[in-house]
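> What follows is a group of structures, each given as structure tokens.
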Structure P
Amino acid sequence: MRQEWKIGNVKITSIHELRVSGDNEFVLPDASNDRCKEIPWLQPHFADVEGFLIFVVQAFVVDTGERRIVVDTCIGNDKETGVEPWDNMQTEFLDELTAAGYPPESIDTVMCTHLHVDHVGWNTRLVDGKWIPTFPNARYLSARAEWEFWIEHEEEHGFDLVRKQSIQPVVDAGLMDLVEWDTQVCPEVRLEPTPGHTPGHVSVVVESNGKSAIITGDCIHHPVQLTKVEWCSSADNDQQHALNTRRALIEKYVDSDTLFLGSHFPPPTGGIIRPLPDEDGRYWLECD
């Protein structure tokens, strides 16, 4: 499945790799089904009638006309991830990407919001028993702070397998660039620091002709966190820092008409953050 949005002269396309539902507390320990059922605006798109939250794993292609940028590269095929349902997956992600008009060789930039296993997987693909870059003509960008943290704490956090499969082959091919986390990637695309989930986490802001969108990465995992801002992910490296970042980001963009594109938000995926009436500090996602 794929979706498309126009931000001024920029087209953003999401390519879905995986849809997940059935275990809220694996990602958000506070998100019991009963608690989620009490938030009616989540249904039917973001939760089902039983209170199970719906997530997707997806990549975004940002097409400016001059640049073709893939934001995050999902889980990938043939990967050992440490998460059993994700191990050795076989999906048609690359076929879907090509069908959308973006064959891998046409991509000139890959931007990973952070270096978790479900955001770097299609950096590489397995060919004749060897991991090779999936996007041979692209520069792969990572925030310097993110890279340095994971290299320093590689064994402590089990990053060595992620690096071996999905990152080191890119480095060895000379395609990796470390950038500052507020870098202007091109006139229409810039990075915005959103640390907490990981120390060097960034979101990606798209601006064109007075219109704007932000791709959140994992600083907000699910729309439920707009209403329950205090619900933190089990994967957050620093939950208090992640909470502070999430709250600040929401307050910055609420009612701004900036399209909010959650990296794990299921369709319709994008919307405008609005305050919930009579609930100070609580928000919801208004989608077309």
Structure Q
Amino acid sequence: MEILDGKLLSSKIKDEVKADADQYHLTPILAVITIGDDEASKIYVENKRKACEYVGISMMHFDYASCVKEDVVIRKIKELNKDKTVSGIILQLPLPDGFDVKKIINTISPIKDVDGLTEVSQGRLLMGEEYLVPCTPKGIIELFDYYKINLEGKHVVIVGRSNLVGKPIMLECLKRNATVTICHSKTKDLKKYTKEADVLIVATGKKYLIDKSMVKEGVVVIDVGITRIEKKIYGDVNPDVMDVASYITPVPGGVGPMTVCMLMKNTLIAYKNINDPK
């Protein structure tokens, strides 16, 4: 069994982004918008800040209280869309109840949508004309490439159908000529499907949803989920799966670091496209 070390790979990619960013006269700027006091979001934003500092991207953080009016946030996004010095804009999720997440996200200009979550970006991804691929799926594909895991002809089973992970990674795997099954909270007899997986990608946020009785020998496991309980972090996959898996991502240290470094990569891509459009 081999560990898919996202921490190691993300360090290599951040060094590449840093070397690339150093070539440019202007510093790319990433604008991060947060609303409310979600504790996990604070950690994620701090991780983004550290990554930005390392690779040479400036980060602007607009931190709003949960009582902020939706129109205020939308106006700020429109300002950032017009600001030619800003390369990327992200809305840190989740938002407090009462906000129209879809409306706010779709205010972001697709050329600055470095999370790849606007309807335009998702539509391009569906049609195979993507510009900015969502960071977590992009990071997973980078892991497959680095560890030379070929998806062609493999049965990939995805548990979770979010716009952030499940749906876009489905499309990325199809591009690699995998046969894809996608499962979700309404799937009956989940084990029936996970046992058939050559590659299993789990993104539900449910602690230890998958154990070794639910997978076959030699499976490749990508554990995207994170659950925090009393300051401890758990994945969606029980550690006993390591007894049978051929490859597995650790939690933490697997997909998480890859997501952050792909955000850096997307921000630099957006910077190039804004400043040197083809």
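Rule-based calculations on the coordinates, nothing more; no lab input. As the structure is a prediction and not an experimental result, all values here were calculated from the model. Cβ atoms are built from the backbone, for glycine too; each structure is taken alone.
> Determine which structure produced the value -4500 for helix-only ellipticity at 222 nm (-39500 (n - 2.57) for each DSSP H run of 4 or more, over all residues; to 500), calculated from the coordinates; the candidates are P, Q.
Matching structure: P.
> A further question follows. Which structure, out of P, Q, was mean count of other Cβ atoms within 10 Å over residues 171-178 calculated from, if the result is 14.1?
Derived from the structure labelled P.
> P, Q: which one has relative contact order in percent (Cα under 8 Å, 6 or more apart), as calculated, at 16?
P
> With distance in nm of label points 7 Å out along Cα→Cβ at positions 155 and 251 as the yardstick, tell me which of P, Q scores highest.
Ranking P, Q on distance in nm of label points 7 Å out along Cα→Cβ at positions 155 and 251, first place is P.
> Thinking only about mean count of other Cβ atoms within 10 Å over residues 19-26, which of P, Q has the largest value?
That would be structure P.
> To which of P, Q does the computed value 2.3 (distance in nm of label points 7 Å out along Cα→Cβ at positions 3 and 67) belong?
Structure P accounts for this read-out.
> Of structures P, Q, which gives 0.94 when Cα Rg over 2.2 N^0.38 Å is computed from the coordinates?
Computing Cα Rg over 2.2 N^0.38 Å on every structure in P, Q gives 0.94 only for P.
> Upon calculation of Cα extents along the principal axes in Å, for residues 51-98 alone from the atomic coordinates, which of the structures P, Q produces 39, 31, 17?
P
> Determine which structure produced the value 14.0 for mean count of other Cβ atoms within 10 Å over residues 187-194, calculated from the coordinates; the candidates are P, Q.
Only structure Q yields this read-out.
> Can I ask one more? One of P, Q was used to compute FRET efficiency 1/(1 + (r/R0)^6) of positions 91 and 227 (r between Cβ atoms, R0 = 35 Å, to 0.05), and the result was 0.95. Which label is that?
It traces back to Q.
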